[in-house]
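Enquirer: In structure tokens below, several structures.
Rule-based calculations on the coordinates, nothing more; no lab input. Model, not experiment: these values are computed from the prediction.
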Structure 1
Amino acid sequence: MIRVYNTLSKSKEPFEPVQPGKVGIYLCGPTVYKPSHIGHMVGPVIFDAIKRYLIYSGYDVTLVVNITDVDDKLIAESNRRGMSMAEVAAEMTRDYMNNLDAMGIDTVDHFPRATDHIDQIVAFTADLVEKGYAYESDGDVYFDVSKDEDYGKLSHRTLESMLGEGGETAERKRSAGDFALWKSAKPGEPSWDSPWGKGRPGWHIECSVMSARLLGETFDVHGGGLDLVFPHHENEIAQSECRFGKPMARYWLHNGLMQASSEVGKLGGRATRPAEGDLDSQSSGKISKSKGAGAFSRMLEQFDPENIRFFLLSSHYRRPIDFSEERIQEVGAGLESFYRFFKRYQRVTGESFYEVAAAGRREDGTIETGGDAVLAEVAEHRNRFLTAMDDDFNTGAAIAELFELMRRLNKLIDDEKLEDPARRSAEHVTGLRRGAAALREMGLTLGLFRHSPKETETGGRDELAGKLLDLLVVVRAEARKAKNFAMADQIRNALTELGVTLEDRPGGTEWTIGR
């Protein structure tokens, strides 16, 4: 049984969807005013993997990621660039979509935009006013938090602790904690007609409207970064449940935030103290556009998308993610070990690992061991993988089992000399194939190992470098043949210092460049 950690109850609960067999997931997406950075990929990668695993487990899943295309930051950026807010939003939405596509995130069913839902937002707001939960003040409309007895139940804060100074509109509010559902337009700002005059939506109401339209008044999973618990998700709950009189979402899943290295302080900001796992410290360390996080499209020029995805899934989603290029490279070195195994598999079987038929459903991948010791170990690693994913989608522990299974299959190749055509047996090759099928099945549920890395045979470097490395391999082989082992070792050691690994195998020497 799948269990998930629910921020609402602060505990793990059995996963029981509203409609048996169907799951609706709403994930808060970006405000599209500047190019996406790596922090914007965290939620989509995590929930893409969650959706894949739920489908694998037999559920029919709908995933929604919203686009906020009207906001104070968008207006400021449009003024700075001398172009319309809609033009800025369209440009940055394209950038976001291109990045998702590069990362293999293709499971999102709907990308609703706030500006496409203005009529529904106005109707939602008007209904809250009519029911006494909201009030108009000088063209603005605010939600009255004192009217919601459950306000604060998600963030587990008292109303008093959530009251700030009220911001620049404090004089228009009944209470400092009241939040805007509708904002009156300032001269020159984008605006729409409403019963309260020209204006635009508040931030929180957009998600309430779009989630209800696409997933229903009560749906299964609401996701987002830990920094959105308060005020965004708290306010979503308040306005949605006061309007509809029923729970908004059954489970609230919040991912840890992307932090700059091991220090608190957004990229481009100040580092103040070691990062911890609580909301305040993670929020202060969060990577953001406002503190200089680089465009994700430039990161894709440095790292293969699968390397980045592997990095993001290598820890539990609720933990903060310690970001640095060195850390991505370190994780990439681990990923490289899988690629080396895939090459070994092809040498032994004559088949590409990426063409191995893998079970698409959990029940279809059950392994009948038939008393075979190796297959029994394969089955055990698969079971541990499933246990990890069933336990609040623990991708970090699941990936650890991928490594363990890969090591066991490498051991099978070594123990049975499967790379030597004269010594390999059909029985052991069959066992290798079955183990590889399990490995690919497990990887695919995380969105890994779907396609061969997009690189040339030179390991991602240019063709000339590849030819030079091939030449050095030949020179080293000739040195060994002439018993000039000092020269052979000198070549190997020099290449190792440059990040090139040589592997001597029965069929010859292969090289790989560390990612």
Structure 2
Amino acid sequence: MRQRHRMAALVALLALAAPAWAQVPARPVVLTEAGAVAGSSELGVEVFRGLPYAAPPVGDLRWREPQPMPSWRGERDARLRANACMQKPGASLEGGGDPGPLSEDCLTLNVWTPAGAGTAKRPVMVWIHGGALVFGGGGVPLYDGAALARRDVVVVTINYRLGALGFFAHPALGERSAMNFGLLDQIAALQWVQRNIEAFGGDPANVTLFGESAGAQSVLALYASPLARGLFARGIAQSAYGIPSHTREKARRAGIAVAAATGLAGADASLAQLRAVAPERFFGLSDPATNLAPGFIVGDEALPRTILETFQDKQQAPLPLVIGSNSDEATVATAFGLDPAKLIERLRAGRVLVKPLYPGVDDNDALGRYLVRDLAFTAFARRIAYLQSKRAPTWRYYFSHVPETQQAGATGLGHGGEIAFVLGTADTCGCMPAPFTAVDHALAGQTAAYWLAFARRGDPNVAGAPTWPADSARRARVMEFAAQPVVREGFMQRRLNVLIGLLKAAGGVLGPD
């Protein structure tokens, strides 16, 4: 904090010394470990965009652990949105909006903090974007942190390497190399937060992770990673999925296929040749053998074992967790390589067990959609909550409210549909098909209040709102975010028990392998 005060005092003295005609509104300036950054003031919030937390992963730093960012002199302009990490152009547009310009030089983060943060140590909320680990960015308008920051927290959104630049194995890298470079980036960003966030008015001892889809899976991976210990206090996993991770050998085969698809000699390509390939070449490859989305790779220091195995063996971080999913998660089925109708066919004898769980549903496509939702999301959330509740307080939710203007013909709230309610960005993101109604806004305010309460003290309960009881192995309880939040006892309990048993008996049923 002393760094912030010294810089603010200097800015004030310079303003006093300038002639009246030359004085302009001072931009907020913060001194980070690498140098001063000058942000912007926006309706009661100070915003700092494109802050580098690691050196650009280009040239010889491609497929290496993130390296320290060199310091700079003078003030770094932190008013404009920085590059998003390389991805297929346009892929993010359907997942929340334009991530901004694309570049391999992308290891940056954004900070929103209440104006005049002073000496207060505010709770910090770090958002990890989704996108199947192949698209998205911290600068997507849907993820703007201003609305939450106005409610007295510091919000951080991050970029991390994606696709073959972020999750990659190949013989040229060696047999014991890192593979989850994107996960290592997330860890480096959290380390930056620990070292720097106090200068922005945040409390490094009170950091909450939250993210959706691949961002939620990242939250769980950080619980499982021994390299992330001590970097956060709790987490919220929105629509994490039970899609199998990849072995090193499978990732190695995919890396060889990537090399071949970019015109190199497959397994015989050298590291120098791989690093010389233009980054754009790694995205938009048509061969399914090159694609590892949306799973992590198991077997490096960042993720030694699968998330589920780590939780089953009680080796994950013993920290409070909120986890849940939405009522129509099957909207993302094709992105995950899942065909709802074919899933029914793959179940074979399991269909006899499954069909009675969905009375009145005879159409294979409809049954498949419910199964994708429940096998990949609802049951996985229950399974993780059950395991985490043995280590730390855990709360589970189910988001079913569809914005009122979108309810006609809807079968539930689609994948990612809760984000605007959580972040309060429905009116500003430019990504909603129609404005929120008063009912939608009221629910958004309540949802954010629960998330903020959890970030402040590790318990989501809010005075004057329905009590949200913890979930546990003994007593299954879920907060359903309908038009009015309501607690459901034994929510889908029989169905989820059967599906979890089915998953244990035939673990590969969800995977494309």
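Enquirer: Any idea which of 1, 2 comes out highest on volume of the Cα convex hull per residue in Å³?
Expert: Values: 1: 161; 2: 149.
Top value of volume of the Cα convex hull per residue in Å³, among 1, 2, belongs to structure 1.
Enquirer: Of structures 1, 2, which gives 15.9, 52 when Rg and Dmax of the Cα atoms in Å, for residues 64-199 alone is computed from the coordinates?
Expert: Details: 1: 17.5, 48; 2: 15.9, 52.
It must be structure 2, since only it matches.
Enquirer: Further, regarding this structure: Figure out for me which of the structures 1, 2 the number 2, 9, 15, 17, 16, 14, 13, 9, 4, 0 belongs to, where P(r) over Cα pairs in 5 Å bins from 0, in percent, for residues 224-335 alone was derived from the coordinates.
Expert: 2
Enquirer: Supply the structure label, taken from 1, 2, corresponding to helix-only ellipticity at 222 nm (-39500 (n - 2.57) for each DSSP H run of 4 or more, over all residues; to 500) with the calculated value -8500. Write out the running numbers ahead of the final one.
Expert: Numbers: 1: -14000; 2: -8500.
This value belongs to structure 2.
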